[in-house]
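Next up: some structures, all given as C-alpha cells.
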Structure P
Amino acid sequence: MQIGYMLIDDFTETDLISKLGTRWRAVSDQVMGGISAVSVTRDVIDGRPSLRLTGEVRLENEGGFIQAALDLASAGDKLDASEYTGVRLSVRGSGEEYSVHLRTPDNVRPWQSYRAHFTAGADWDTIDLAFETFTPHRLEVPLDITRLRRIGLVAIGRAFHADLAVSELGFYR
C-alpha cells in the first residue's frame with residue numbers, strides 16, 4: 001500500500017465487497033421513474049480486477065443516470081477524509097465523460113451531491129480529483145470531507161451507452 005493513500009477498493013474480491021467492508025450496488029434513475037438500465041459487475045480487464053459500470057443512460061421520464069454506489073462507512077457512520085487531498089481512480093472506458101459523486105449528511109435529497117468529472121479513454125489512466133474540484137449540485141452547503149457517507153461512479157446527464165471500468169479507487173494525499 002502506498003504511504004499517504006487510503007485504498008477504498010482494488011476489486012480483488014469477487015463479491016463486490018469493498019476493502020472498507022461495504023457492498024457496491026447498482027442504482028439508476030428507475031428509483032424516480034426513469035428507464036435507464038444499469039449493470040455493476042466485477043470483471044478482469046487487461047489482467048486487472050475491475051468494477052464495471054455498464055448500461056444505457058436514457059433521458060425519458062425525467063431520467064438520465066446510472067451509478068455504482070458505495071457506502072464509505074457502516075449505516076449511520078461517516079468517514080473522515082480530512083487527511084487526504086482527493087479521490088484517485090484508475091479507469092478505462094469508452095471515451096465518455098463520467099463523474100464521481102460524494103455524499104455527506106448535508107445531502108438530504110436524493111438528487112443532491114458533490115460532483116467532479118473525468119473522461120475514461122480506451123487506455124488505463126490514473127486520475128486524481130482534488131476535493132476542492134467537487135462542486136455542490138442542487139445544494140448550497142460546501143463539501144465537508146470530515147463527514148463522507150457515500151461515493152458513486154456515475155454516468156449522467158445525456159443519452160449514451162456507458163462502459164466504465166475502475167481497477168482501483170482510493171483517497172490520496
Structure Q
Amino acid sequence: MVSKKTYGLLMGATLLGGFLAGLNIDRAFVAMPAWKAVGAPAWAAFSEKADLGNGLFLYPLEAVSGALLNIAVVLSCRSDGLRSLSKALPPSLAALLAIGGLFVTIKAAPIMLGVPHLVGDPAAMQRAFDGFYFWGGIRGFFQVGAFVADLWSLASFRQMIPPINPRRTIH
C-alpha cells in the first residue's frame with residue numbers, strides 16, 4: 001500500500017511538474033516560435049524583464065523543488081515496500097527525468113544569464129537565442145516527461161491509496 005506521505009509527496013511533485021510542463025509546452029509551441037519571428041533583440045529585451053526578473057526565482061524554485069519531491073517520492077516508495085518494477089518504475093522515471101531537466105539547465109541558464117551583456121550585439125543575441133532555444137527544448141522534453149511520469153505514478157498508485165477515514169460510512 002502507498003502511504004499517505006508518499007501520495008502527498010507525489011501530489012506535490014505532480015503539481016509542480018504540471019506548472020513546468022505547461023510552461024515548457026507554451027514556450028515550445030507559442031513563445032519561442034513568436035520570438036523567432038520578431039527577432040533575437042526583442043527576445044533578449046523581453047527575457048531580461050521576464051526570465052531574469054520574476055522568472056529568476058520562480059523557475060528554479062519550481063524545477064529544484066519538483067526534482068526534490070520526485071526523489072522524495074522514490075525514497076518514500078522504498079520505505080513503503082514498493083519495489084516491484086510496475087510500481088517503482090513510474091516514480092523512478094519521473095525523478096530521473098526531473099534531474100535530467102536540472103542538468104540540461106546547466107547549459108541553458110548561463111545563456112540566459114548572459115543576455116544583459118549582449119546589448120548592442122545582434123549577432124551575439126542571435127547566438128544566445130539559438131542556444132537557449134536548443135537547450136530549452138531539451139530541458140522541456142525532460143520536464144514534460146517528468147510530469148507525464150508523475151501522472152503515470154498517480155494512475156498506478158490509484159488502487160493502493162489508503163482511505164482517508166476508514167470508519168466513516170456514508171448513508
Structure R
Amino acid sequence: MDRRKQERLRRHFRPAKLRLLFVGESPPASGRFFYQGDSGLYRAMRDAFQATDPSITDANFLSRFQDAGCFLFDLCPEPVDKLDAKARRAACVAGEASLSRTIAKLHPPVIATVVRSIEINVRRAAIGADWQGKFLHLPYPGRWASHRDVFIRRLVAELDSA
C-alpha cells in the first residue's frame with residue numbers, strides 16, 4: 001500500500017473526540033503500517049487493549065481503538081528507520097512543526113510517545129502548540145520483551161484510569 005493510501009486509512013480511523021494521541025516516529029520502511037494491522041506496534045497496542053477488554057479481536061481492534069478516542073500520528077511522514085543517525089534526527093526535528101499543528105488542532109488531553117528517542121521532539125511540538133496536558137512515555141514494544149511488557153503495563157494503567 002502506498003503512503004497516500006496509508007494516510008487515507010489513518011484519517012479514516014481518526015476519532016471525533018480525541019482522548020489519547022499516540023505519537024510514533026514514522027511509518028516503517030518495510031511498508032507495514034499500524035492502521036493496516038500488520039505492525040509490531042499494532043500487535044502490542046491490541047494486546048494492551050485486550051488486557052482491558054477481552055472482547056477485542058483483530059477484526060474489531062481498530063474500530064475499538066477509534067471508539068476509545070485514540071489516534072496514532074507519526075512525527076515524520078516518511079520512514080526514517082533506514083536513515084543514518086544524523087539524517088534521522090534532522091527528519092524528526094523537521095516533523096515537529098506538523099506535529100505541533102496537529103496537537104493544536106486536536107487538543108488531546110493525553111499525548112503518549114511510543115518511542116523514547118522522540119520524546120524531546122514531541123515536547124517541543126507540544127510547547128509550540130501551547131498544549132497543556134499529560135504526557136505518557138512508552139518504550140517502543142518491538143525489539144525487547146521487557147520493553148513490550150513495560151509498554152503494555154503502562155498503557156493498560158492509562159486505559160484503566162479513564
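Figure out for me which of the structures P, Q, R the number 14.8, 39 belongs to, where Rg and Dmax of the Cα atoms in Å, for residues 57-96 alone was derived from the coordinates.
R
helix-only ellipticity at 222 nm (-39500 (n - 2.57) for each DSSP H run of 4 or more, over all residues; to 500) was computed and gave -15500; which structure, P, Q, R, did it come from?
This figure was derived from R.
Here's a follow-up. When relative contact order in percent (Cα under 8 Å, 6 or more apart) is compared over structures P, Q, R, which one is greatest?
Q
All of the numbers you see were taken from the coordinates with simple rules; none came from a lab. None of the values given here were measured: they were computed from a predicted structure.
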